[in-house]
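Next come the structures, one after another.
Computed from the coordinates by the stated procedures, all read-outs in this text should not be read as laboratory data. The shown structure was predicted, so the numbers you read here are calculated from the model rather than taken from an experiment. Cβ atoms are built from the backbone, for glycine too; each structure is taken alone.
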Structure P
Amino acid sequence: MRAIVHLSDLHFGRIDEALLDPLIAAVDAAAPDLVAISGDLTQRARTGQFRDARDFLARLPTPQIVVPGNHDIPLYDVLRRFAAPLARFERYITADPLPFHQDDEIAVVGVNTARSLTFKGGRINDEQVALVASRLATVDPDVLRVVVTHHPFDLPGHAQESDLVGRASMAMKAFAQCRVDLFLSGHLHHSHHSSTAERYAIEGHAALVVQSGTATSTRGRGEANAFNVVRVDGSRLAVEVWNWKAEQGAYSIARTSFFHRTATGWSNAPDGVESPPAG
């Protein structure tokens, strides 16, 4: 069994400081084998914000997969935005454009979807898709394949289509061929999961799209601060949503969804199918 803690939209520069220590405690309690952070570590991509984010990540378990979000590109510093948009992210967080982790049960790759030319939207390109496919080409068929991006490959009902990552259909066709099982994303500050089969209808491929709420930002958009824990055990998978409970002063599991892998991909686990234990 493997456990992946999925954090997103930390937004250092606009966080609730009181949540940091309880969040560290909750992540430790989840006992992750990997921590994935799907972008927007900062509010305005300023040096002090990246330093604070770096110090926070240093308190989390390792290994980690970290990708930038649109807020990690300078907004008002136009010269830096176009000349060196990720210079501070690369200096303080990671310079790896395609972070990758693999063990006997999971293979996880991170992809940058943030772009200088858009203030909010994101995009994935042919080169990135080809690099992901190359990384996953030699992975054993029984290993769970995971792609981490900031911008999502599917949307909850209230979201706008412009929130979808650009060139999603192109990318999904390639990811279906290399049998990606799970997409982790953020951006919307909303906990949500869905199946790629609903939007893309690619025969024989049904991956899970799991979005995380904001773990620490004051911009909750109507949802309590949250993060996810994904637990996978072979053909069984559980997604736990951990919410901040102010009355308890702690994060705890608010709900858990169970899935199982079939010949055509992942679907909701029917009653009676044994699922991975919750944390």
Structure Q
Amino acid sequence: MNTGQRKLGIIAGGGSIPKKLIEFCKKNKRDYFVLAIEGNADKNLIDDSVPHQWIRIGQAGTGFKRFHDEKVQDVVMIGTIRRPGFFDLMPDLRTTAFFAKISMKSLGDDGILRALVKEIESEGMAVKGVHEVLPEILVKKGILGKYKPDKQAEADIRRGIEVALELGKLDVGQAVVVQQGLVLGVEGIEGTDELIRRCGDYRRKGEGGVLVKLRKPQQDMRIDLPTIGPRSVARAKESGLRGIALHAGNGLIVDEDEVIRQADKEGLFVIGVDPGEY
């Protein structure tokens, strides 16, 4: 491995992006070690060729110790995390101390993640955004498939951006669904896919709505970037949406080729947008 680069620790959730990061490390001969989150990381992506350990969400202390043993210097947290069950959250002693230390004011949508970043850095490791290791992974600006929004969809995107930015300032969610100028729903604790499903019950006759998903104005680029994947496209089709607008240069697409293929097949647009241009 390349000793000229700092060793990378990867905290891997679900989806294909952790695999891209692992492949990048292999190709560039960068030392790395993976903490794979049980019930989230894909077991087919974390094989015997990958140096790793499986941990529950509540085993932060176990993870910190392993990173120290592996002499990890930089840490990237990447991949989707499903809502944990009770067993997943049973904390080890180190995690118990962490929760005892953070204020209840930190328990917003990404407040715990911000606190976790500080905790990791207090252990002497630097938390990096995946874009700092793989700059090309962020969603590109513009139309990503065959279809593009018409005037009504552009107006709905504009309205969605306005609402999503205000929603983000309150640290509530990243996504909103708008149809014909009306807000059908905003993202809460249920997540984006459930938001899309729920909005299918409220859709009006006529031209379908759009999903707009943006990074929160105050959000740390190193954690929880707005993300869509194939399931988002499937849910959008089921709920009668016409397309998806994602924050260009600030968002991620899991399995991008599959997302574009699926969107093209279903007649949906996928677009990377710059909120400042709306």
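Annotations
- Structure from which -6000 was derived, helix-only ellipticity at 222 nm (-39500 (n - 2.57) for each DSSP H run of 4 or more, over all residues; to 500), options P, Q: P
- Calculating mean count of other Cβ atoms within 10 Å over residues 65-72 for structures P, Q picks out P as the one with the greatest value.
- Which of P, Q leads on mean projected area of the Cα convex hull in nm², largest value: Q
- Origin of the value 1.7, where distance in nm of label points 7 Å out along Cα→Cβ at positions 161 and 241 was derived from one of P, Q: Q
- Distance in nm of label points 7 Å out along Cα→Cβ at positions 25 and 41 derived as 0.8 - corresponding label from P, Q: Q
- Structure with the greatest value (metric FRET efficiency 1/(1 + (r/R0)^6) of positions 33 and 265 (r between Cβ atoms, R0 = 25 Å, to 0.05), set P, Q): P
- If mean count of other Cβ atoms within 10 Å over residues 137-144 is computed and equals 12.5, the structure in P, Q: P
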